[in-house]
Structure 1
Amino acid sequence: MFIATPIDSEATEQVYQSSKDSQGFVMNLTKAWAWRPDVFDGFAGLRSQLTGKSTFSKKELAVMVCSAAAELGDSYCSLAWGKTLANESAPETAAAVIQGSDVADIAARERALAAWARKVARDPNTTTQVDVEALRKVGLSDREILEATVFIAFRIAFSTVNDALGVNPDSQLAESVPNAVRESVTFGRAVADV
């Protein structure tokens, strides 16, 4: 990563311990965000507030993140959420979503969310009423369309910070991801050596 890790403090130790508790190790992205644990916690809290009251399944959230992250060229989130999507479906399904190929075993609603996520990540100024109608056509309400868009925007912001600061995906993460998912991530920052 392009910035140093912050000096150890009670606040950084709490954020590191949280990463150890949830992942089994301190993630590289945690070391960057440890400069502002309050912002990291606030970001995560706001995202949880959004998703906690939404109708989206874990699989749908993973489809959106994998699609947006791949469109941005973000290897870190593609690997992390590709693992989640593989667990919620199959490794080949996750790999296909990351690659942007047509996936037969995802629902029409998930396919529409993937297309929306890619379009929002690529250039939000090119979205049209037709794109929104495509989401409605598969059963999404206007509230769900807003929630999906906000969730995608949160993920874009998170990816932007990590990628701009040169945060490499963790070797421990990459080793835990199914081969099909790992092989589909041919873009972004390389996996860290350690």
Structure 2
Amino acid sequence: MNYLLETPFRSLLTGFGIAGLALTAWLAASPVDPIELMSVLLRFVHVVSAMAWIGLVFFVNFVQLKALGEADEPSSSAISKWIVPQVAAGFRHASHLTVLSGGMLLILTGYLLGEWVNSSSAYMPWPRIFMLVAGALGGLVMWVLVNFVIGPSVKIALTGDAAGKARARQTIKRYARLNLVLALPVAFAMVAAAHLV
């Protein structure tokens, strides 16, 4: 047991292994349509990557920015050197995977380009369409902020001159807060789109 919990990577693989066992049990219990299986797997990837992304949004806003604001210079430098680049990379990767899996899921389920993938497009009542479009657009705005505003500002905050670092930190703080504002409405819109009648 200690071997499995020794590193985060092993723990994550163990979790994926348990999820794989659940998938195997599901497949053994009843036949599954291949499109339905791909839809479930894509939705799983989408949800897990979104969890990582939103978790990082909360971490940055409630832990990292607070710690950087309260830390003395040596501590702030250590956080900036060891933690900030890893968090920024996690943000980028999670945002890419969330948007990519979400787009693929829209196509596979027939909500987008349905007549080209399936025999016809999927029917959705207008409240679900509204929520799905709102959630997707909100997620795309968050993706743009992460990759074209926050990401470049992190590079400046880590390597720029003193004035550039100060401006970059303010930009990061402002747009990290905007990502926090958008996180819950986007999550709500996506859940509502899947469950509204």
Structure 3
Amino acid sequence: MKLYITDGSPYARIARVVMLEKGLQDRVEVILAQTRAADSPYYRINPSGRVPYLVRDDGVGLEESALICEYLDHFDGKPAFDLPPGGEDRWQARRLEALARSMTDGLAVLYREIRRPQNEQSPAIVKHECDRAARFADVWEREIEHPLMRGPLNLPQITLACGFGIESRVAPFRSRARHPRLSAWLDRIAQHPSLIATAPGWQRRNV
């Protein structure tokens, strides 16, 4: 199989973490895709130009990190990241994953905006996304104590860790003084082998 990624995409990183956690690194070739470039060869593989994108052995392509993670998790018939089968735990897991994904979506918009030339940036978008990110940090300072964020590695945890992985590239919004529990949790999960292995290049250079 072939997994197309970019180094800075938190969504591609989520898929790579699941791939490593499932021990599929010898079955999946990870390929850096050229995105947001006119006439990129990648567009012939995935017309949307988005990452991650998984091409299965039969040539069928899968887009969206959630779908790719589910496929990789079930590849060996022994899923490790399935949601709880029912009851309140299932809804709590879905709620936390959606909350982490929503935060990641906003940070990705902010990251793309501030990478544009200064004269092309929208101050309104930058302010809106910075304010939203700050609100999310406050929320996660409380939610990080949830048992599902403290137990075995799961998709809500992976999504949150990968979302915050681009924090250093955007305007700072997390204060260690204001968010000590969140900061301590992020420091701990960052030491997980699969998260170390998938850290963006700028993080590896700063270690």
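Taking FRET efficiency 1/(1 + (r/R0)^6) of positions 11 and 139 (r between Cβ atoms, R0 = 30 Å, to 0.05) for each of 1, 2, 3, which is largest?
Once FRET efficiency 1/(1 + (r/R0)^6) of positions 11 and 139 (r between Cβ atoms, R0 = 30 Å, to 0.05) is tallied for 1, 2, 3, the winner is 3.
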_Label whose coordinates, when distance in nm of label points 7 Å out along Cα→Cβ at positions 67 and 147 is calculated, return 2.7 (choices 1, 2, 3)_ = 2
_I have -26500 for helix-only ellipticity at 222 nm (-39500 (n - 2.57) for each DSSP H run of 4 or more, over all residues; to 500), calculated from one of the structures 1, 2, 3. Which structure is it?_
2
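A short reminder: the numbers here are calculations on the coordinates, not readings from a lab. Bear in mind that the values here come from a model prediction, so they are computed numbers and not experimental data. Cβ atoms are built from the backbone, for glycine too; each structure is taken alone.
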